[in-house]
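Here, each number is a calculation from the coordinates, and none is a lab measurement. Predicted model, so just to flag it, every value in this text is computed and none were measured. Cβ atoms are built from the backbone, for glycine too; each structure is taken alone.
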Structure I
Amino acid sequence: MLEQSSYSSSELIADGVIHALGLAAVTLGIVLLCHLVLPEPTHLVAAGLYILGLAATFAFSAAYNLAPAGPIKSYLRRLDHAAIFVMIAGTYTPVALLAVGGTPGTILLVFVWSIGLLGAVMKIVFPGRFERLSFAAYIILGWAGLLALFPMMRVLTSEEIGFLALGGILYSAGAFVHLSLHLRYHNAIWHAFVVSAAACHYWVILQLVTR
């Protein structure tokens, strides 16, 4: 991945604006979620793990992408990439616990967190290695919910399933844009896709933890 110094000033400004807007939206979203979540153990755990992944991803992404080149930036890159795995698993937690439920929900939960934690550790311990494998893991893990689609359809509305799918499509499309290093503003465009996808999934999670 290109270091920040490889981007033009206009690309850096665009990326900075997107990160600022994303962080502001995430902060407001977390406050709202904490205020509205039902005070039930399962709902609180689901919301808590989702918030953990969401906050970590946006915070470390901003810290890494906006930091000057140097040793600290290199370490932040590890955390940024590791946090993506945590966010995917965290996003699936309310879906597995509150939408899928039962044995299928437990299996989905164990699967996403096992792969998510393994991937996060790999990104921290082996930075810059197994890049193709980790990219494939992001995509596969992101679409793991298809394994529990039918149980989800019994609980989620068609609109909620649509927003989950749209979020997945935006994440996947954005990931391929991110690989297009020749494309100007590719980093800013990728992060715009992330903010949009996260908003789609946030809306669904908000419905789940408040009912």
Structure II
Amino acid sequence: MKSFSLLLACAVTAAISVHGEDAAAKRLKPTPWHLIDTWWNLGQAHAFESYSIDVTISDEVPASVNLYIAPIGLGHLNKTPFYGGIQTQADGYQKKDRRLRKIGPGFLMSMWGQRGHDAIRPSQGGFCQSSGHEGDFVSVRRPHAWTKGRYTYRITRMDREVINDKPYTWVGAFVYSHERDENIFIGALRFPGEKLVLSRSVANFVEIYGRV
């Protein structure tokens, strides 16, 4: 992941300088701005048990920059699209209190083609979201004051569920901090199907999102 780390450092520097140039910002295109897009060809689709990717963040990122580092920028499980990663300014709500709020730096995983809250399993004290502003999706979010360092973003197959004679599988998202030796559970989402298949093509990206 060394090359990705170097590119990320350049992306953060560019984001900070643009954020401070108010006059120039008025002439820029609307966000999101994708700074890095990488596509990985796995050769073939694979029966899914777990998938992980390492990311090294080489510099501290100020919370004033809306930066999204997506180790899984786009993947498909049984053709259901999903993504997940690390944000400087995440938002969400809790199932018992659905007021949308800013939760600051954190981790997330989202899945498209679904709006039901019964397909969301937040971590203890975690947050979630169901929305249609980027297509119908559900999401789990976990506040975490991350810093520079090495992280492993991982998704893994969990328990199965049958609803109206149709099988579903819960997929959990985790982030491991190598510096802190800490494993953080973000939450889980319910995907259709019993035997999940991960698509051959998986992307990752870094973007500036929201208002700048």
Structure III
Amino acid sequence: MNIEYEKLGKEIQNSLSNLLTSYLPKHLLDKAEEKKTVKIISIACGKFIEAECLFDYFSSCKGLVKLYGIESDEKLLDFAKNRLLVTNKKDNIFLKSGDAAKFKNYEEWIKDGLFDLIIVRHPEITFNTDVFMKIFSNFDKLLDKDGYVFITTHYENEKRALKFLFNSLKLNIICEIENINAASLKKGDEIVFADRFLLVANLIK
């Protein structure tokens, strides 16, 4: 079972890397190429497995990429810290334990500028609707006017709920795809997919 989950973890990371490479708006790459700082935050970052993918994506750019992650689960955050804060990128990684729904937990991070990209992976919006409504309602105060929101979901009903929420929060969906290379795991008679759907959005100006 451990081998199976280790294999699944690698498949998820490869799938996520492909999504980032294929669907991150080119504007972000251009900004990094111009020697400007790109600020990216993963909300409810968990183990922050997308961190390596993001550094790889921007590796050829001359600009500075700063990654931020907030997570309420201490064990998951410790896993991220133990993996990421020993790398040569540690000075550009900022991790925090806290409630992602509270704006005060971001205030220190946005003093030098808003985020260019907000990532949320598989928000359980159908089960924790109120929490995620509060989280997403902060986006207009966290996201740069030319920034983007990058969200993946496991299930189609979550995607539908997010689209409805985006509309009410004045977020404009610019990309919606089904990830045909999504990693999967069979649980009994059910096949569960990771990061099966992707939504990319920006603020309605």
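To which of I, II, III does the computed value 17.6 (mean count of other Cβ atoms within 10 Å over residues 171-178) belong?
Checking each candidate, the match is I.
Given a computed value of -11000 for helix-only ellipticity at 222 nm (-39500 (n - 2.57) for each DSSP H run of 4 or more, over all residues; to 500), which structure among I, II, III does it belong to? Walk me through the numbers before you get to the answer.
On the way: I: -27000; II: -3000; III: -11000.
Computed on structure III.
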